[in-house]
Structure I
Amino acid sequence: MTFDTIVVILVLIFLIISLYKEIVGPAMTFIISVIILGITHVLNPNEILNGFANEQIAVIVMLLLLGDVFRRTSVLDIFFDSIFKNSKSIRNFTARMMLIVAPMSAFLNNTPLVALMMPYVHNNAQKFKASVSKLMIPLSFAAILGGCVTLIGTSTNLIVNGLVTDQNIIPNLPKLEIFDFTAVGLPMVIIGIIYILFFGQKMLPNYTNIIDELPSIKRKYIVEGRIKTDSHLIGKTINEAGLRNLKGLFLYEILRGNTRITAVPSDTILVEEDILLFTGSTDAVADFVKSKNGIEIPSLGMFSRKKNTEVIEIVISHNSTLRGKTLKEINFRAKFDATAIAIHRDGQISAGKLGAFELKAGDAIMLLAGTYFEARLKDNKSDFYLISRVKQIRRIGFARTTFLVGGTMLVILLSSLNLIKFFNGLLVLLTGLVIFKITRPRDLVKNVDYELIMVIAFSLALGTAMIKSGVAEMFAEGILAVFKPFGKVGILTGIYLITTFLAAYITNKAAVAVVFPVSLSLALELNLDIMPFILVVAYAAAANFITPIGYQTNLMVYGPGGYKFKDYFKIGFPLTIIYMIVTISILSFMYF
């Protein structure tokens, strides 16, 4: 055993322990690892830094930035709402999401698919008041499961097919066909979804976003709505209009001319110009502002047509000059470039229109703020304090929406047909988004996840060290030697285990490169059918669930889901074992 081999093994032991126990955090763990590999001359500076020039890293980062643009503009909400609108619970939403993502992933590149879904999944986690960590891993795993159904579902299968074509061990070996993977891939989609829904959901962490823990976010506001002249709700009862089932909002009063209807009966018929008073949570009110449900918020006026607005919360200070005055008397809209959409006062439900409320110290007001609000806030610091930013609302218009959605679909299509490089397409698309002012350069820069970049780049460096030092080959030969006495099924099991392990830590592409020739040689030595020895490498490399660095989509949801390294192992290890058993059982039945 050489000095380099010993160093790499020790670094691997440190890496696994540190990541699982979270001794210094993922990014710092990889930094320490590559420093050790560098100062011991296992890796030279070029080999350490090569990962930062890796095309796949750039693609993942650009996809995350594109996903953030979709999230801030909310252009996908209408499309996905039509698909998921009948979801009644987080489990039901998870099931629908996985049943849609997995089949699509079988024929589309799963990395951009996950990037497009992530913002919507995040928003729905908030809607169901669930932790986003309950949804992001199921999203990634659904894409991985679906990708293993066909040859074109994942780049790993295509790489294996390329190795089949280029190998020199067996002459005239035919290429893999598109549905050669379906016999194992399709049953595992069903088994995998059942596992995640009934077992994985219980093991998924319930990490709470810090902002969700703030008392301000739990405040109950009063918000005022009006039945528009052309509203489709006119003539309907409260029940028929669905106003008894608004998520997070409760209708407590109707003002009709000089008449006040309290404890509103369900059979009350709505008429034009009815003023409806609701009480609801912060997020529910923010969503109500964006909704197109036949009810308008009277105070919005021109703000409903502004392209860039933000829902924020303020609290009136004790020495405010606004105390004792109504919003109308203050001329709040003109003075602050913001309009009040809801008011909270000590949990009390008050009667009357919002514009008639006399403000008191401690009143919390939810505002829809325009572009100049921040500047005017600085000039009136003593009147109120900004306590939270609830939601950004961007209306980019039909032309820009068409460019964003159409451009994204076009890039995915052209790259799937190998007419353009995915990297180049994304680069052109993001540049176009900046040129057409759909996003701003500073927004792109501030949303780059630098820790994620370091984790990916240095994990590639670690893979180089394992291959260069012979550790990867040593592991492969060692495990296969252990399983060889157990016959063909034992050898398939050994190939699966070593490929999965290597893919989890040195990327699936490198794992395939190391194990594939060994697998073919064993098939020849035992005079067995070649096909199961090819497919087992592909399945083990592509169906990678046990670490975030093992697959691109796992990496993409790692940060947004707030996960720890060990979360993937806790949920992914049982699924990996299930996948291995199903794979080897089906391949053995079909080919032996």
Structure II
Amino acid sequence: MKVLLVAVNAKYIHSNPAVYSLRAYAGEELGQFIEIAEYTINQHTEDILADIYERQPNVIAVSCYLWNISIVEILVRELAKLLPEASIWLGGPEVSYNASDVMRRFEEITGIMIGEGEETFRDLCVFYAAQNHLISNIGEANHQNEEGFSELSGILGIAYRGKSGRTVLSQPRGLTDLNKIPFLYNDDLFPVFENRIVYYESSRGCPFSCSYCLSSIDKSVRFRDIELVKRELRFFLDRRVPQVKFVDRTFNCSHEHALGIWTFLKENDNGITNFHFEIAADLLNGEELALLHSLRPGLIQLEIGVQSTNTETIREIRRSMDFDRLSVVVKRIQAGHNIHEHLDLIAGLPFEDYKTFIQSFNDVMSLEPEQMQLGFLKVLKGSFLHENVERYGIACMDVPPYEVLYTKWISYKELRKLKAVEEMVELYYNSCQFHHALTLLKQKFEDFYSMYESIAEFYRDEGHAVMNPSRIRRYEILLEFVQKRVRSDSAFSDSMREALTLDLYLREKVKNRPEFCMELNAYKDIFRRWYGREAKEHRYLSDYKLYNAKQIASMTHIEIVGGRMLLFDYMNRNPLTKDARIVEIEEDYGEME
């Protein structure tokens, strides 16, 4: 017998902790029959089918989400042709809510695991192992004989086909005790996650009732024992994992839990590992803020959901968020200069029209987070919002990801404008590569939104490709925008050239110098003599004592910006922005001639 757990991830760098949790919970005896296969939505469907076929599984269990359900539907139908004797099971949030509908839509599938899957998957493995006479007397459950589960009806939390072919829903399964779930990672498995995001779960559930979120259905929050969490986090720290992303819905809903984990990370910081948390900023108290200020720059990063600053919208979506309090907390976190902040907005929510969303946009951008994600409402089946689409006049796509098309308050045309603005925010703001240029450019606009809207219109009118892979081209287009669309004199244009040059070299020492940068041929001898002296005296670059002048010159860059001689030190970078350290060389040019 072979049971194959299938995950189709959005990107290669992602992993699917769910399938690893299912296998771990099944235990060692059952685990010998279980394999995991991870793919991405960018792979050819034919290649995925071929790989699954080559593995010749008897049971296929597929993890279903918003981003992969379209591919999963294709796989299910084709796998039924290629492996007609295999049992096909689905699970995950995209099929749990409407299991009966999914069963009717796909005659090819055997059944669906509803809700949390660890215990259910284990029982299914017992059922199939018993059918194959591979194991006996594993676990305890109703309708289980000495060989395991004799019938699917004895397994809680599933939908399956009865003898008549009609869908049967078994009794619901209760919530899983998180402390009983084994740690997903070990040294034998860990190489699989090299160059991929490592996910970790210390709690399940959410205390809030946001109408657009499936977590609002179950408000029961459960926490993994803090001492168990500490032991497991030490595994990542000891192996110097680059980043661990907590999947907890609202990590700081328990002050004691959050404080305990953050204190542990501070006391055991390895100087390398970064931990990502999704939090409600307005819940942070003074003790937590003081602790956050004391952390190593780059040790943690925070994702903060704002969604909207319109009070009517916040009330209608049943969200608990005090934006005034949130703003104060965000600024207090920023005062420590040690934590990357990522703030989120959602367009298309009830009572949010185009004008009020622009206000939400400007409110969030005024907080100057490191990144701002402008997302669009996904009308998830099973959510309160989905049940009230007629009341709100919401039209959304019928296919995943069920994104909003228009509402009673905002039109499709207006949402298209927001889409174009979102693209510019991603290119220019969230890339963290244009800070000085955008700060300068903002002086010419009434607010943040009008600036990004104007850049988006320029891209459209000039026919520039948003997905152009050339980073240098983005700098050039921004300068073209200033020259063609912004009311300014030659002095402002020169200032923009300098700002773009500064932003460009903060990230890397480019091989091909762009035309917008100042000509430096006249300074080459000055720079050469400066590097020669620095290699002997190390007045500015104490970390480069093992290198000669030529090596130092290749590892750094000198630029003339605004009449100042600036040195870009790429060995030392800002842990939040990844910008090179800048040092102003104070000697008179004449001294080096």
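Rule-based calculations on the coordinates, nothing more; no lab input. Given the structure is predicted, the values throughout are model-derived calculations rather than measurements. Cβ atoms are built from the backbone, for glycine too; each structure is taken alone.
Between I, II, which one scores greatest on distance in nm of label points 7 Å out along Cα→Cβ at positions 234 and 546?
Looking at the calculated values, the largest one is I.
Have a look at I, II and say which one yields -0.86, -1.13 for log10 I(q)/I(0) by the Debye sum over Cα atoms at q = 0.10, 0.13 Å⁻¹, for residues 178-505 alone, as calculated.
Derived from the structure labelled I.
For which of the structures I, II does the calculation of mean projected area of the Cα convex hull in nm², for residues 298-385 alone return 6.1?
II
Compare FRET efficiency 1/(1 + (r/R0)^6) of positions 82 and 282 (r between Cβ atoms, R0 = 25 Å, to 0.05) across structures I, II and report the one with the greatest value.
The structure with the largest value is I.
Among I, II, considering only FRET efficiency 1/(1 + (r/R0)^6) of positions 58 and 474 (r between Cβ atoms, R0 = 30 Å, to 0.05), which has the greatest calculated value?
I
Comparing relative contact order in percent (Cα under 8 Å, 6 or more apart) across I, II, which structure shows the greatest value?
Of structures I, II, the maximum of relative contact order in percent (Cα under 8 Å, 6 or more apart) occurs in I.
Supply the structure label, taken from I, II, corresponding to helix-only ellipticity at 222 nm (-39500 (n - 2.57) for each DSSP H run of 4 or more, over all residues; to 500) with the calculated value -17000.
I
Just checking, which of I, II has the largest value of FRET efficiency 1/(1 + (r/R0)^6) of positions 530 and 554 (r between Cβ atoms, R0 = 30 Å, to 0.05)?
Going through I, II one by one, FRET efficiency 1/(1 + (r/R0)^6) of positions 530 and 554 (r between Cβ atoms, R0 = 30 Å, to 0.05) peaks for structure II.
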